[in-house]
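Following this line, the structures themselves.
Rule-based calculations on the coordinates, nothing more; no lab input. These numbers come from a predicted model, not from an experiment. Cβ atoms are built from the backbone, for glycine too; each structure is taken alone.
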Structure P
Amino acid sequence: MYTEEDLNHAIEQDIFSQPAVDKFRQSIASNKHTSQVDEENFKLIGSFNDIFVVITCLLLLASSAWVLDAMQSGAGQVAFPIIAWGLGEFFVRKRKMALPAIVLLIAFIGSVFALCMYILLRLDGVNMNTITLEAQVINISIAALLSTLAAYAHWLRFKVPITVAVGTVSLIAFLVTLGVLAFPAAQEYLSLILLFCGVGAFILAMFWDYADINRITYKSDVAFWLHLVSAPLIIHSVFQMLGVLNGDQSITTLASVVGLYVVMTLLSIIIDRRAFMVSALGYVLYAISTMLQTYDIGNSFAVTGILLSTLLLFLSVYWHQTRDALLSLLPASIRRYLAAA
């Protein structure tokens, strides 16, 4: 099995010519009745060996942490990120395995955050049950900053596409907690702040998309993960401001929820990113089913699932045609920044 990156590497090594690879891509697209861009490819699993390696890596990480913690309290938490980085040196840098790269990156950043929180609590001489809210926010802010720096270091070494998205989440956590510490009144506008953060993540995703408008390099994968991060931030914040997550189940709110998801669906089609639409699906499914249940509509969750799944399947079949129609309505000055139809 090979990827777009493998084809690009073959071109750089003069194994294949650029025209030959382009002709091959066009042939595959024609055979599948779709374009290469429309496939929205990203590297996840190369073979079952990826799954095998992930299982063994997680087993080694968990077992090592358990044994070391039994020998010395906290030793397992110190060793966990070190072992995760070490495994990455072989399975990511040398073997270039996609799924292990993702799992080891998340394990590394998560363990760095947990280790920072553990050390900060020990320095404070308290535990999670007695620590004040302000001290907890300070600790989270420091841990988030160090996690962001760890993600940057990991990116410089391994260039795993999901690293940018994980680092973005850590940076957002740092900035939000720092803002709350500096301006306590900002807590009242937390949803609005997270909305701006989500929009910022979306803009960053579009920057990476534009850097690889034909979606044949790792930059497209970076954009994919950023879109997965940006959509929940945006829709969660809007739902919070609408009162959906606080029990507001009026007809006006229901109409707003449906309208918001329609807008996000249209935007997903225009930018050709299903990930942006699907990552917000859970919120919409919950909101609509809860509201239908309020109006005594039986099996509200199932009814909502049928409606949404029918819509998504329809878009799956007619995605390319729908996108062509929407792009034709946009000016050329905007279309040039979007993936080719």
Structure Q
Amino acid sequence: MLTNSSILITGGTGSFGHAFVSQTLVKYNPRRLVIYSRDEMKQWEMAKIYQNDDRVRFFIGDVRDKDRLARALNGIDYVVHAAATKIVPTAEYNPFECVKTNVFGAMNLIDACIDQGVKRVVALSTDKASSPVNLYGATKLTSDKLFIAGNSYSGGADTRFAVVRYGNVMGSRGSVIPFFMALAEKGVLPITDERMTRFMITLEQGVDLVWHAFEDMVGGEIYVKKIPSMTLLDIARAVAPNAHYDIIGIRPGEKLHEQMVSFEDAPHTYEYAEYYKILPAIYNWSLDSIRINDGKKVALDFIYCSDNNTEWMSVNILRTWIQENREHIGKI
């Protein structure tokens, strides 16, 4: 599907964008892959990597700017929406800015994609959008709802929207693993709460889920990757086994455990070999046999949460992964 196509990724200079661009160029050989973002320095650095690749283009712009989006989307077939204000404390202390990017930005993109005749759009979500307790999660839940409704909002247009939802990306810039690694030599790591658990996913797995969404989507689906959990203490032990821990308490807006499928979503959720699919309740789309395909409906009391997960990542597995990926952790 993506072969010889034109693709645009918003927020394309982030961790996911770097992984998506490099892997998609190899697997699908798109005709054009446009990185749309507002940080000129990150674009400058990324452009050096692809300076001899005519398929890769760079477009300075903000998802808050609908006119700029419309210009960038001219001739684009597929869009990945990765742009977001996503650091939880930052969103708590700068709520207006978070809403402008995560909510108004989503609205702008939906409108612009429909107007420009984009075929399919996959928006990145987060575990924090399920039963949100912080502003970041609330704005991403709103964004998810907007993209789902975009499939009816588009009217007679052929543009289709879907969402992928997953947990903490291992080793990405600003995440806990590089944060702990930077403090390891001091011998003391700050732990918010000893009970805290988190989902764990690699960038490669995240890219695979987006590719699958493009191939599978009818419109309105939320794809939830099956991934392992870890306790925050075990993550710390994997990074610095001899360190001491300073319990500092949960930060503003932070959850003890993360959730990706809520109790309320369960009646519309189906299970597959490697993921769950939450179907929209609107227009009876959750009963559509084409969207369901070969999925198995989950139990009515089903909740997919990082503390009740059936799959757990061990300290040794994470430690091995860190050793194998050390030079890339926290770099992008």
Structure R
Amino acid sequence: MRAIIPAAGIGKRLRPMTLTRPKVLLPVAGKPILGHILDKLVQSGIDEIVIIVGYLGDMVVDYVKNHYSVNLHFVEQRERKGLGHAVGMGLDDADEPVLIILGDTILDVDYDRFVKSEENIIGVMEVEDPQRFGIVETDGERVKRLVEKPREFIGNLAIAGIYLIQHGQILKKAIRHIVEHDITTKNEYQLTDALQAMLEWGEPMVVRRIDACYDCGTRETLLETNRILLARIQKKPPANRNTVIIPPVRLGSEVTIENSVIGPFASIADRTKISRSIIENSIIDEAAEIRAAILKDTLVGQRAIIRGLALGVDIGDDSEHDFS
């Protein structure tokens, strides 16, 4: 089975972190977003993975090749014309099942339920405000209609970023159809519109509920996802000299901490140096240096140096800030 991961996005809402890295490589709970997705795919036995790259795509290629040995293909989306366009670039002429997973979303789902199914599936989850999402109108488990941000209430099952299509050629035909007829939503060729075309052609689809869908598209949701994933860690952090560790915390390798309070919900990457600081609900990336600082709700990039008070701010890679 082929899996397609669209990962070409720029991540404007996560600047300055994404000025030097693609969104899918931002860390959460000690691993890049894309790494969480790939680990589950490999575990489920997917033998071919296509990653759609774009912005800073070379960094995505390098990361994946250095950490995974499955059958990998990379396709560059030079023009960002929407999710439907991206997925279409990942399809070939084989009429085989294809699993589609968005590259900026971590899912709490049993992938085997999708991989082993013989139906077309759209992953969904209940939401409180359907007008903000793509909504699936259903009859029982059967999909009747797909509506992007409906003005009227048709249900509260939102598309959760995972799809299984049994015949890749039919999906390819549907994407070609929306492109040829210039069917767009917000001036982009959307996967939702292609799937709606398939429904209109008589292709049956069903929904499968996802336990949880962790969006990593903004700093708030990235920190929230970090909290949720860290809460699952059972390993007790090692003791550090003159330091208090308040779980859950994730400490990388070669981390040096002195006279500090770390946690709760702090993710500290490899080779980080921390002294005389308090860090809570924050993500600190590799080789950063934190001195005499109080950090809360903060994202810190690689090799950044910080001193002083930083509440709810983002510090990009290779930058130095003194808030004292």
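At-a-glance table
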| read-out | value |
| --- | --- |
| If P(r) over Cα pairs in 20 Å bins from 0, in percent is computed and equals 31, 60, 9, 0, the structure in P, Q, R | Q |
| helix-only ellipticity at 222 nm (-39500 (n - 2.57) for each DSSP H run of 4 or more, over all residues; to 500) from the coordinates reads -10500; which among P, Q, R | Q |
| Ranking P, Q, R by distance in nm of label points 7 Å out along Cα→Cβ at positions 15 and 263, the structure that comes out highest | P |
